[in-house]
Structure I
């Protein structure tokens, strides 16, 4: 089990943005775990986390179970609840949308990482990059336009669940309430990771500079 001091949910500088942050914490935790099945699900989580935050769609789907999927979010908006996948096909569509819409770049500051027999619980501060043009649709705010980049910073807890083969079969997440405007900070587009401007599915994005 990994436990850090409580982290204040505040925005980070782009120089510190690392989309492999949680992946690195999980890799360190793997060194401490000897029981085979717990190692197996943590290895799957490591693969899943790296694939998601690097936009590797094929590897991301490969980390997920074909036996069934169930996702849920608590404390978030009705829109966020409505798009959670409940079967394998909708899971594949969900992750395709996540990457194609360019919201897959996530820096997670882990507070806790707990590896159980068939579940992994992670509490973290999420720092997620959003293209400005999707802010109104995603959150209902009257700001954001093409070429802008925003950093969402929010406290999240997620329980990842696994099937008997150690494949991910769902995620149940809790947030500290619906996203508020002050949790989104406009970033200098010249300072965000270069990867933001080269979407793995849609291809190069137009830079505003």
Structure II
């Protein structure tokens, strides 16, 4: 039997972030069929992703009978140089009045939104990821005084992704290093609207008429 040598491509940079607010149902629940227009923002410094998974061993008759793996949520800690203030207020669940007043801090339900990220690799390879059901769970806002030279100041938002379908999936992704990567798929097509299933990807790469 021969040996196959693989040389996966290394990461070069993080790309833009994408988000699309979800129009919730009358009961205030996530609606997988209703999203607003996708927003693209090229403001990302770093994205740290943590998969909050649990593994439970089920024992019977003195031995391991089954191992149950569950992924409860995924946390994306995103460091940015700026965020659109109106969209950030909306993510926080703040109340925005017509006269520009923003009321924040009250125990309001935060809206769901889809969050997308891009990882670019050396040699032109890419990975595109959608997290269709997310909420903003934490954000830091820090400002410091200016010095003689310009100093870059960043903020951090934590975006938590939850299961969006009955199977418990939290993300959908494609990777150009894989043989199954759809021919003709571009970043613009993948992020034009949140993708939740095979049908969504097929629609994204379908020729426009």
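Of the structures labelled I, II, one was used to calculate semi-axes √(5λ) of the Cα gyration tensor in Å, for residues 44-99 alone, giving 43, 16, 4. Name it.
Values: I: 19, 13, 10; II: 43, 16, 4.
Checking each candidate, the match is II.
Can you say which of I, II returns -8000 when helix-only ellipticity at 222 nm (-39500 (n - 2.57) for each DSSP H run of 4 or more, over all residues; to 500) is computed? Spell out each step's value before the answer.
Numbers: I: -8000; II: -2500.
Comparing all candidates, it corresponds to I.
Using FRET efficiency 1/(1 + (r/R0)^6) of positions 28 and 164 (r between Cβ atoms, R0 = 30 Å, to 0.05) for the comparison, can you identify which of I, II gives the largest number? Mind dumping the intermediate values first?
Values: I: 0.70; II: 1.00.
Evaluating FRET efficiency 1/(1 + (r/R0)^6) of positions 28 and 164 (r between Cβ atoms, R0 = 30 Å, to 0.05) on every structure, the highest lands on II.
When mean projected area of the Cα convex hull in nm² is computed for each of I, II, which one produces 11.0? Walk me through the numbers before you get to the answer.
Details: I: 11.0; II: 20.5.
Here the read-out was taken from I.
One of I, II was used to compute FRET efficiency 1/(1 + (r/R0)^6) of positions 12 and 60 (r between Cβ atoms, R0 = 35 Å, to 0.05), and the result was 0.10. Which label is that?
It was calculated from structure II.
Every number in this text was worked out from the coordinates using simple rules, so none of it is lab data. Computed from a predicted structure; not experimentally measured. Cβ atoms are built from the backbone, for glycine too; each structure is taken alone.
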